[in-house]
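These are the structures in question, set out in turn.
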Structure P
């Protein structure tokens, strides 16, 4: 597991490039709970890109064939941590957007539009 990238992944770079193309400016590696992938500090909005396997995607999650008990426990802990991090950031006044990896792969334009709409609605409030 130590060889699994947790920064600048292919999906993260794909989304970052698409957001940059639309004129959105963001920060990465920003010091906040949960280490968000993308941060819009002025808009107090963070984005997490959740991998389908690691975060228990309801659409694509599968049970590994080996070491099943370990992986079920690991993924369940990841899901619980995601919930806690989201609550913590919300309490700090941050809006949290979570994007599944498969959404970036299959419908990047929709993901970018949803993020843009969310940021624009945050500006109106």
Structure Q
């Protein structure tokens, strides 16, 4: 047993102008909220975005990189457990965000895939048998 209990947070690091767009996307479109962030000795700046009491997404301001270096590596996407499918679709549509939907009947699940302003794919998972 490794002692791993689950995912603590995801960190995205990008230049300030991109981080601002990412912050707005995750607050206005996805539905996270901005919350407290510690003052780090390293001088790191950014935002922590919360789902309930959990600081799920950490946004860090970093230097620009060459476009040829910009890569998400092998990261394909990460997923957020969500509720209110209709509300999520309405926010995506209102924000002009393109997305795709996958329905998995045997799991009674709907998955929405969208790309944030930093180019990272986020999967929004809705289990239709949950409130």
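What follows is calculated from the coordinates using simple rules that are stated; it is not laboratory data. Keep in mind the model is a prediction, meaning the values are calculated, not measured. Cβ atoms are built from the backbone, for glycine too; each structure is taken alone.
Things worth noting here:
- Entry that produces 17.4 once mean count of other Cβ atoms within 10 Å over residues 38-45 is calculated, selected from P, Q: P
- Origin of the value 0.65, where FRET efficiency 1/(1 + (r/R0)^6) of positions 94 and 110 (r between Cβ atoms, R0 = 25 Å, to 0.05) was derived from one of P, Q: P
- Among P, Q, structure where Kirkwood radius over Cα pairs in Å as derived comes to 16.1: Q
- For the set P, Q, ranking by Cα Rg over 2.2 N^0.38 Å, for residues 14-53 alone places Q highest.
- Computed -4000 for helix-only ellipticity at 222 nm (-39500 (n - 2.57) for each DSSP H run of 4 or more, over all residues; to 500) - originating structure among P, Q: Q
- Which entry (P, Q) yields the derived value 12.4 for mean count of other Cβ atoms within 10 Å over residues 22-29: P
- Structure responsible for 1.8, with distance in nm of label points 7 Å out along Cα→Cβ at positions 46 and 78 calculated and labels P, Q on offer: P
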